[in-house]
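Structures incoming, each one as structure tokens.
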Structure 1
Amino acid sequence: MKANAAQIRAALGKPDPNVRLFLLHGPDAAGAADLAALLGRAMGVDVERIDLDGTSLRSDAARLADEAASLSLFGGARFIRVSGAGEESHDAMAALLDAERAGNPVVALAPSAKTTGKLVKLAIAHPRAMAFACYPPEGNNAERMVADIAAQIGLRPAAGIARRIAEAAANDRAVATRELEKIALYLDAAPDRPHDLDDAALDAVGADLAEAELGGVVEALLRGEPGLAGTEMAVLDHAGGSPIPWLRAAQRRLVQLAEMRATVDGGEPIDRVMERNRIHFSAKDATAAALRRWTATMLVTALDRVRAAERAVTASGNAGPVLAQEVVTTLARKVQRRG
């Protein structure tokens with residue numbers, strides 16, 4: 001079954017024994033993890049969680065069905081959480097859904113699975129599965145997400161604060177949650193002692209990552225300056241920020257350039273392309289230089305690498321910012337060598 005947001009939250013919050021698999025796919029890994037946590041909370045504080053990953057299921061397709069049919073060692077509730085699931089997990093998921101019995105629900109996080117792939121199609125078509133596509137919230141939905149998280153930890157954001165935090169976190173749930181938790185600690189706020197959150201408190205904690213700061217990494221990448229990119233990333237890392245905001249800032253810029261590059265390749269002058277895309281006068285020189293320096297193939301390759309870095313950073317058991325820094329540095333070096 002293909003579920004909407006309300007259906008998947010309701011199903012995970014009150015699991016139906018007839019549903020064996022909850023497949024959470026799409027690029028919003030933080031949102032998927034938040035949804036997966038609903039299942040654990042719904043099954044009680046003493047629930048036993050079994051953690052598997054896509055790699056282990058590829059080498060042992062029967063293991064998932066076996067775990068789903070097994071009794072807990074402690075006699076209580078039990079569920080299975082699969083991280084990093086992809087097309088290699090298809091056979092294991094199929095075996096689970098077609099097994100004679102299961103008993104323990106499975107929630108699978110599949111950030112790299114495509115909606116057109118066989119894994120997602122399996123979950124949508126099967127009556128014992130639910131599939132939900134997780135995408136980063138935008139606009140009002142992003143503000144609502146921040147407001148909901150704030151309310152859960154005892155913060156009452158003033159007008160405009162939720163939007164400011166959402167923008168600073170690049171609409172990333174995990175980043176926004178960490179910032180709000182930091183603010184709650186600063187204000188001594190909690191669900192039983194809520195506190196107002198205004199601009200002064202936000203400024204004091206320093207949650208707002210300015211676009212200019214994020215842009216330093218992005219522009220160093222586009223100019224092919226690995227040394228400067230490394231310095232900019234080190235500054236942001238030292239400040240305790242996640243690489244997700246600047247990875248997404250890089251993605252937005254690469255997508256914009258790829259679209260413009262395609263128009264330029266079609267024969268339209270760079271100046272006219274920039275005018276049509278309403279590039280601010282202060283950014284015209286840098287944008288024109290990037291369009292001359294980067295080919296369409298380079299932009300597509302870079303975008304794929306940066307998106308892969310984001311997925312890797314949000315996956316469990318990863319090397320954190322090092323992964324993102326390595327990708328940006330490598331890409332900047334390639335641009336530098338090209339001249």
Structure 2
Amino acid sequence: MINLAITTGEPAGIGPELSTHLPFESLFERYPDLSLTLVGDKFWLQSQTDLDLDRYKGRLSFHHIALSHPAEHGQLNTDNAQYVLDTLTHAAEGCLNNQYQGMVTAPVQKSVINDAGIPFSGHTEFLEELTNAKKVVMMLATEGLKVTLATTHLPLREIADAITPELLTEIISVTHKDLQQYFGIDNPHIYVCGLNPHAGEGGHLGMEEIEIIEPTLEQLRSKGIKLTGPLPADTLFTDKYLQHADAVLAMYHDQGLPVLKFKGFGNAANITLGLPIIRTSVDHGTALDLAGQGIADQGSLLTAIDYGYTMAKARKQHLS
């Protein structure tokens with residue numbers, strides 16, 4: 001069986017209702033060897049739905065972690081900040097000991113965790129530290145497009161200084177390896193964006209392509225990694241190139257993700273590469289204003305489950 005843990009996220013947000021209102025019948029029909037464990041306060045989760053666990057015995061279960069304070073839809077409470085982190089810790093440790101073959105995360109609210117006095121910059125950094133990962137890479141994926149990022153949450157004025165040969169080597173190496181082990185691509189082809197407009201226009205619009213990006217790509221090509229670029233981002237994200245790309249490396253957050261989200265928002269997943277475990281996530285936030293109304297879109301959570309399952313199957317085959 002492929003057992004995925006679904007961490008149900010900020011209890012005041014849409015994560016609990018999304019997790020309990022999944023189309024379990026069709027999921028289990030599509031993936032006969034899939035089982036799901038919903039991680040969170042089972043009493044709060046059960047209050048969201050009339051879900052009959054007996055109907056899916058052996059395929060669906062709860063791992064109960066008690067809320068510190070009763071939850072209310074749309075009302076953040078710092079008392080429950082540690083609860084959220086406890087759900088993540090349980091799922092990640094379960095993946096490390098093979099209790100789970102992957103974890104799928106519903107959205108959390110960073111602000112309330114920080115307001116509780118707990119330093120927290122996001123799932124990715126939390127899991128990187130918890131699993132002692134050397135280097136993690138943020139990927140967003142939807143049908144027909146996978147985008148990884150060289151830099152993530154940096155101000156624009158700091159990005160050029162952050163793009164170094166060492167960083168690019170790490171990012172590309174992790175992307176190449178995980179495309180092989182998690183997506184079953186023997187010789188992945190990665191297309192690389194330039195940093196500057198027109199990929200620097202031969203040095204007239206910046207020297208980063210000539211001095212940093214191109215030499216690094218050439219060195220990695222000599223090691224057998226299939227790379228094309230650096231190419232101007234405004235032309236790389238067209239069918240002419242994307243039909244040949246297994247993934248695209250963007251230099252910064254808003255270079256790659258607007259295209260990805262335009263193409264697949266609501267049906268995209270956030271995937272953390274470089275971890276010793278499989279972690280996929282939704283591509284949206286907690287939507288406190290929608291919580292409890294039963295109108296939140298499940299598309300991204302379903303996509304994250306699809307990727308979590310297929311990545312776990314590919315990894316199993318890769319290791320066999």
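None of the figures in this text is laboratory data; all of them are computed from the coordinates on show. Predicted model only: the values in this text are computed from it and were never measured. Cβ atoms are built from the backbone, for glycine too; each structure is taken alone.
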Matching 30, 27, 21 (Cα extents along the principal axes in Å, for residues 196-259 alone, computed) against labels 1, 2 points to structure 2
Distance in nm of label points 7 Å out along Cα→Cβ at positions 68 and 268, calculated, reads 3.3; among 1, 2 the input was structure 2
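Between 1, 2, which one scores greatest on Rg/Rh (Cα atoms, Kirkwood Rh)? Walk me through the intermediate numbers first.
Working: 1: 1.02; 2: 0.99.
Evaluating Rg/Rh (Cα atoms, Kirkwood Rh) on every structure, the highest lands on 1.
From which structure (1, 2) was distance in nm of label points 7 Å out along Cα→Cβ at positions 4 and 252 calculated, if the value obtained is 3.3? Kindly include the intermediate steps, with their values, before the conclusion.
Working: 1: 2.8; 2: 3.3.
Derived from the structure labelled 2.
Match the computed value -11000 of helix-only ellipticity at 222 nm (-39500 (n - 2.57) for each DSSP H run of 4 or more, over all residues; to 500) to one of the structures 1, 2, and report its label. Don't skip to the answer; put the middle values down first.
Numbers: 1: -18000; 2: -11000.
Computed on structure 2.
1.00 is what came out when FRET efficiency 1/(1 + (r/R0)^6) of positions 148 and 220 (r between Cβ atoms, R0 = 41 Å, to 0.05) was calculated for one structure; which of 1, 2 is it? Let's see the in-between values first.
Values: 1: 0.70; 2: 1.00.
Structure 2 accounts for this read-out.
Name the one structure among 1, 2 that relative contact order in percent (Cα under 8 Å, 6 or more apart) of 16 was derived from.
Numbers: 1: 16; 2: 24.
That value comes from structure 1.
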